[in-house]
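In the part that follows, the structures are each spelled out as structure tokens.
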Structure P
Amino acid sequence: MNVPKILVDADACPVKEEIYRVAYRLEVPVTVVSNAHLRVPQHPLISRIVVDDGFDAADDWIAEHVDAAAVVVTADILLADRCLKGGAGAVIGPNGRPFTASSIGSAVAVRAIMSDLRAGGDRIGGPAPFAKEDRSRFLSALDAALTRLKRLQGR
């Protein structure tokens with residue numbers, strides 16, 4: 001098994017600082033993938049990939065580099081689906097909720113329904129505002145996923 005790593009869909013990720021803290025503590029490399037140049041800490045565990053601004057370019061890069069040792073952080077349901085199908089070790093939303101093989105189908109379906117409603121002119125609310133509890137849940141979920149992967153690897 002490869003060394004555990006974190007791949008971050010970073011353009012709108014509200015938990016980058018939390019990711020760095022966990023990565024430093026557990027000594028896990030992080031790749032921050034975005035369409036724009038984002039500031040990242042100067043640290044040997046942190047790398048930045050800036051893709052072109054093509055549609056889904058960041059998603060494509062992440063999906064191509066996912067493996068069983070990767071923990072992917074994304075709010076994008078379709079990217080989460082691609083990563084799970086690609087064999088990701090774990091996929092976690094910034095709110096700490098894991099995407100799993102058993103939950104992704106309904107998440108994709110709800111996303112499609114909401115998209116159709118919006119396209120039809122219906123006014124529907126967006127996701128709940130990001131809360132302190134989400135940040136705490138995320139830290140716990142990321143720590144648990146990385147610990148599990150390290151245990152599987154025998155580290």
Structure Q
Amino acid sequence: MSNPLKLSVPEGVPYIDVEREFDFPVEAVFEAHRDPAMIANWLGPRGMKAEIDHYDFRTGGSYRYTHVSPDGERYDFSGVFHTVRDNEFAIQTFEFLGYPDVVSIEFLTFEDLGGGRCKLVGHSVYPSQEARDGMAQSGMEGGMTEGYERLDELLASLPSRA
């Protein structure tokens with residue numbers, strides 16, 4: 001399970017694109033994005049603990065969670081799920097409450113690659129170039145890489161792995 005994160009931060013436009021392949025079926029990766037208990041076990045960088053206030057991954061649902069660092073620093077996030085289509089697609093907002101009023105909209109596509117593999121494609125649009133640049137420089141790439149490695153480890157540990 002050494003699928004690299006592909007992160008694209010194009011010059012002069014307020015968006016970031018990501019791609020990551022998984023050696024698991026699309027249904028398993030989608031469920032790991034839906035189930036709050038699973039989210040708490042993989043979302044974010046290693047060393048951070050995720051505390052889920054609520055996480056309702058469905059059209060019209062919302063979420064709020066906190067990452068807690070080993071030294072007790074707290075980082076709060078929230079958003080709304082605008083559209084969720086099982087095993088296919090989700091549109092959500094994302095806000096880091098440390099920078100309130102800077103809300104991005106994220107499009108996630110879950111692609112079945114066959115053979116029990118899938119690809120997650122994300123497109124995040126920010127309200128300004130400055131907001132996008134701040135996100136790109138925040139450690140996002142490292143945090144996402146570690147989070148998806150943790151997701152691989154979680155899915156590999158499940159007895160129902162296909």
Structure R
Amino acid sequence: MTDEKESTFLVTHIESDSAVLKDVHDGQVHTLSSNPGLDVDDAVEATVAPDPPMEVTYQVIEVAERRPLSIEESPEPPTVHERELAAETPTGELSREPRAGVGEVHVLTPPESETEDAVADVIDDREGTLSRAARLGVNRVEIRSEPGVVAVRYLP
């Protein structure tokens with residue numbers, strides 16, 4: 001098969017006989033003609049190919065890696081370093097920094113009165129947040145906040 005595509009996908013929807021994968025690099029959506037045991041919010045390193053003859057649905061040729069992803073809001077406050085990053089970042093902006101090892105930390109600086117809404121926005125954008133986690137090769141997203149600071153931690 002010449003139309004095989006190897007990438008990292010986020011499983012966005014499943015049924016007993018199908019699944020929907022979103023390529024976390026280019027955003028392309030692939031509907032599978034069968035579900036090879038995937039769950040919603042799985043990150044899958046896989047090779048897919050279109051089903052002949054119509055090439056409307058896809059099949060998984062190979063799964064190199066599969067890992068469940070999660071988002072959680074932590075009761076812990078942002079770290080000292082995350083607060084320092086926030087202090088250097090203008091209100092309403094985002095700063096990104098690689099973590100030691102694997103992952104990233106994104107620090108948002110909403111107006112203090114809008115901190116809870118900013119946390120809710122990150123959680124509500126589940127597909128976008130988990131696609132980013134899959135792209136970064138991590139398993140979980142932890143959100144820490146205090147007025148004016150939201151730290152989105154992409155962790156192994």
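Every read-out reported here was derived from the displayed coordinates using simple, explicitly stated rules and does not represent laboratory data. In this text the structure is predicted, and so the values were computed from the model without any measurement. Cβ atoms are built from the backbone, for glycine too; each structure is taken alone.
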Computing distance in nm of label points 7 Å out along Cα→Cβ at positions 18 and 130 for each of P, Q, R, the value 1.9 comes from structure R
Here Cα extents along the principal axes in Å has been calculated and equals 57, 28, 23, so which of P, Q, R was it run on? R
helix-only ellipticity at 222 nm (-39500 (n - 2.57) for each DSSP H run of 4 or more, over all residues; to 500) computed as -5500: which structure among P, Q, R? R
Which of the displayed structures (P, Q, R) returns the greatest value of distance in nm of label points 7 Å out along Cα→Cβ at positions 74 and 90 on calculation? R
